[in-house]
Structure 1
């Protein structure tokens, strides 16, 4: 099975839309550099970068040839995993670069990125049809970030909106469980 993934990596890499990720990376790096130079809110820049990169990673699941590839013996899950692997490396590099500029590169920050990404993946695999699921899943990290930073939430909703920051590994575990349950159904 590894040989199949190695053979399918180059065409999959060509099919991934890289331009949005490159543009997002440039904007985030510029924002981090400006914020750092101006003694601005670097923690907020890192949190925004985390949410944006998580959304970008999930958006890479968009496969215009999904209908055509439905007949091939490689499962949808394997194709998605390959796309995530191909996009995950540059996303991690971009996040690490932004985190380095904002002095926020630590395991907790990486956990936040993984929490938002896996939450977006869980949404993407749960919503049908696939194209709509990817759109909703890519939006989920940004929506969750927005809900977390809304001043109107109070009590349990406010706590739940902050779980990706306070308990990222629990969010990762729950999201992976949802993905596994969706795979089993």
Structure 2
């Protein structure tokens, strides 16, 4: 049974990485959500509070509201993807005999390496660019969140399991 669960976890990791690869392999024009935003949100250069900053040499400004919103949606996607990938790696490692002390850094490193490869791969896709800054900021943030969520989930699971064992032990002593 444990082998089957491990196999499913490994498969999920590869399927998710394949989905991420597919997103990265899609030219920007096919992923552009600005027309969709414009269809549902009627904004102009003054609709949002004035904010502007440079990100990897590009000006991100609220005076271009659809670009501005899309920027944050795309970066939130980075965080979400790497949160999920890291969780999948950690869940997979928890199905093995690898200790948690080793599994956590291995999962984080694997996620980070995949992020690097993903950005490198994007540099070859037409109309896409690979940004190492995405790896060291948003992707890494997702990796940290995934690790923290796993730790919280494992802590809750362990606490419930201990409580259940304690109840069962008291019941067996009472009998």
(message) Starting from the value 1.5: which structure in 1, 2 was distance in nm of label points 7 Å out along Cα→Cβ at positions 9 and 81 calculated from?
(response) 1
(message) Quick check: 2.5 is what I get for distance in nm of label points 7 Å out along Cα→Cβ at positions 113 and 145, calculated from one of 1, 2. Which structure matches?
(response) 2
(request) Out of 1, 2, choose the structure whose coordinates give distance in nm of label points 7 Å out along Cα→Cβ at positions 17 and 49 equal to 4.1 when calculated. (result) 2
(message) With volume of the Cα convex hull per residue in Å³ as the yardstick, tell me which of 1, 2 scores highest.
(response) 2
(request) Identify the structure, out of 1, 2, from whose coordinates distance in nm of label points 7 Å out along Cα→Cβ at positions 121 and 161 was calculated to give 2.7. (result) 1
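Values in this text are rule-based calculations from the coordinates and carry no lab data. Quick caveat: nothing in here was measured; it's all calculated off a predicted structure. Cβ atoms are built from the backbone, for glycine too; each structure is taken alone.
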